[in-house]
Structures are given as structure tokens and as C-alpha cells.
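Each value in this text was obtained by applying a stated rule to the coordinates, not by laboratory testing. The structure presented is a predicted model; accordingly, all values stated were derived computationally and were not measured.
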Structure I
Amino acid sequence: MRRRAPQPISIALAQLTDRVQPLTKLAQVQRAWGDAVGEVIAAWGKPLSEKSGVVTVGCRDSITAHELEMQKTQILAKLAAELGPEFVTDLRFRVG
């Protein structure tokens with residue numbers, strides 16, 4: 001029997017998470033969020049829910065929610081580049 005060469009743990013974990021994560025729109029947005037918006041914005045808000053292409057993002061406070069609202073167009077463009085042009089149609093920002 002021939003043994004396969006070892007692979008990095010990151011590859012094994014990525015394969016595992018791809019198999020166990022749900023295939024909902026929200027899960028896809030959550031997976032793409034950090035890469036699409038960057039580290040800073042990802043720390044400011046997290047996608048919480050999705051309905052008919054509208055993603056609700058939970059924010060730490062009202063100032064953060066307002067800042068993200070002002071950047072909505074750019075964030076939508078980045079998500080469209082990651083997920084496709086009609087995947088996320090709008091973003092709503094809420095505190096909590």
C-alpha cells in the first residue's frame with residue numbers, strides 16, 4: 001500500500017469546513033466577509049442574517065453602524081467581486 005504525502009493542516013481543515021458548513025446564503029456571506037471587506041471592517045461588524053439578498057450586519061455601536069452605512073456601496077462592490085453581482089443586493093447595519 002502506498003502512503004500519501006502529508007498535507008498542511010490548513011488544507012485539511014479547509015476541506016473539513018467546506019463539508020460541514022451549511023450552504024445557505026448567509027453562510028457563504030460569512031465565509032467571504034473577511035476577505036471581501038478586510039480585517040478592520042470585519043472586526044467592526046459581522047453578518048447576522050440574510051433574507052432575499054439583504055444581509056443584516058451586527059455592529060458594536062451606532063458610530064460603527066453609521067460608518068459602515070457610509071461605506072455600503074464599496075462593501076457591496078467587494079462582496080459582488082467575491083460572491084457574484086446579484087448575491088447580496090443590500091446591507092442593513094444594526095447595533096448588537
Structure II
Amino acid sequence: MDQPDVKTAVALRYAPKEGDTMPHVVATGKGFIAEEILRVAKDNNVPLRHDPELAGALASLDVGSGIPPELFRAVAEVIAFVYRLNANRRP
């Protein structure tokens with residue numbers, strides 16, 4: 001059983017212009033590894049969204065895995081969030 005105070009982070013990739021047909025997991029980790037995922041994301045201006053429940057569900061997937069149908073809606077909300085952030089950043 002996971003300790004509730006251990007940070008979990010998951011990185012997703014979805015680049016339809018580059019041939020991605022669905023989002024997939026590119027990194028996942030807990031504790032120190034989660035902190036490193038977050039640091040790299042921040043250093044590269046990657047948008048972050050805090051959703052511990054979704055992160056926990058996605059963390060159980062293998063790196064490189066596509067998103068299972070039961071998580072499509074939640075991940076679609078994250079993608080919409082990122083698109084809105086990016087749209088607001090444009091001059």
C-alpha cells in the first residue's frame with residue numbers, strides 16, 4: 001500500500017502533429033523520482049496540473065503505454081487544461 005504523503009508524478013506526451021494517436025506515459029515516479037520529473041518539467045516550462053488521484057492511476061501504467069479507455073475523460077481534461085494555458089501564453 002502506498003503511503004499517502006509520498007509524492008507521485010507522471011509525465012504524458014500527446015503530439016498529434018507528430019503522429020501520436022493518443023496520449024501515452026513517458027515518465028512516472030514516486031518520491032525523489034517524482035521530484036525530478038517535476039523539476040525537469042518546470043525547467044522546460046511544461047505545464048503542471050496537480051491531480052493526485054489521476055497521477056496514482058497513471059503511475060500504475062508502464063512507460064510507453066497508451067491511456068486506457070477508463071482514463072480517457074480525465075486525461076482529456078488535462079490536455080484541455082494544457083491547451084488553454086498555451087493559448088493564454090501566446091502574444
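Here Cα Rg over 2.2 N^0.38 Å was derived from just one of the structures I, II, and that gives 1.09; the source is II.
If helix-only ellipticity at 222 nm (-39500 (n - 2.57) for each DSSP H run of 4 or more, over all residues; to 500) is computed to be -13000, which of I, II is the source? It must be structure II, since only it matches.
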